[in-house]
Structure P
Amino acid sequence: MPKKIIDRAGEIIAERARGSYNFVTLAFVDLDGYPHTTTISISKSEGIRWLTFCTETGAKQDIINCCNKASVCINSPEYHISLTGTIEQITDLDVKREMWYNGLKNHFSGWDDPNYCVLKLTTERYSILVDWQEARGNIT
């Protein structure tokens, strides 16, 4: 793996998760077999290995149960990071509490709100362009 490029991509993702402009696109296959893309905020990450997102339960759980393959695209004029892998809904209350932040109060009553969930994307493949250098590959 081109470590320098991957490490820089991980730094960018962490910066996005901490910043006010942290929207990314998340894509998966819906229940009818069509692509579905949505914007969502990164909550936490470990480099490019995994990212978490806080959202509402809604139909996402049925979709994930049907097909757990997903991808995320993080981009700006300076970089493009595309991660593909599997997505799961985390139901562990300790994780939900850890991921909770005050901005979620506008949408949920608290970290234990049954409509609040955490999604985790575990990366299997990546395509990265940062600092005008490109890296593609599989996570090993």
Structure Q
Amino acid sequence: MAKMTDEMITAFRSGRIFPMATASKDGEPNVAPMGSVFVRDPGTIWIGDQFMKTTIGNLTENPRACLYVWGPGIKGCYKVKGDITIKKKGKDYETMKEEVAKAKPGLICRSLLVMKVTEVYECMPGDHAGDQLI
């Protein structure tokens, strides 16, 4: 498991929407916007599932995903890859369900995606674009 730097964690906390890419076992790609994204520790990201159909299907077949961290108010640009575990019960799931309800009243968290960060890449244009940072 890789550990994100303080700058990367700050970028996550400054963002609102994070595109997440997944692929089926056959390689069919999917990108969906994620709004309930929380850094739990430098190597773990929690993502709340409210409306994911294709994404959950893909992750069931192929538990790899990539989050893109960039946008207004975010310093830096990162592509974060990791392994995903889907949780639909247990303490962590209940905690995420409460956090989603508090942050976005009316939304129901159907499952918790736990991403263990494996790699982080630079996305800013320039000579270092695409370089692996972690």
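Here, each number is a calculation from the coordinates, and none is a lab measurement. It should be emphasised that the depicted structure is a prediction, and the values quoted were computed from it without experimental measurement. Cβ atoms are built from the backbone, for glycine too; each structure is taken alone.
Worth a mention:
- Source structure (of P, Q) for mean count of other Cβ atoms within 10 Å over residues 74-81, computed value 18.1: Q
- In this comparison of P, Q, the computed figure 1.3 for distance in nm of label points 7 Å out along Cα→Cβ at positions 2 and 122 is attributed to Q.
- Parent structure of the calculated result 14.3, 45, given that Rg and Dmax of the Cα atoms in Å is the read-out and P, Q the choices: Q
- Comparison of P, Q by distance in nm of label points 7 Å out along Cα→Cβ at positions 18 and 50 - largest value held by: P
- When distance in nm of label points 7 Å out along Cα→Cβ at positions 66 and 98 is worked out for each of P, Q, structure Q gives the greatest result.
- Distance in nm of label points 7 Å out along Cα→Cβ at positions 42 and 58 - highest-scoring structure of P, Q: Q
- Computed over structures P, Q, distance in nm of label points 7 Å out along Cα→Cβ at positions 10 and 26 reaches its largest value in Q.
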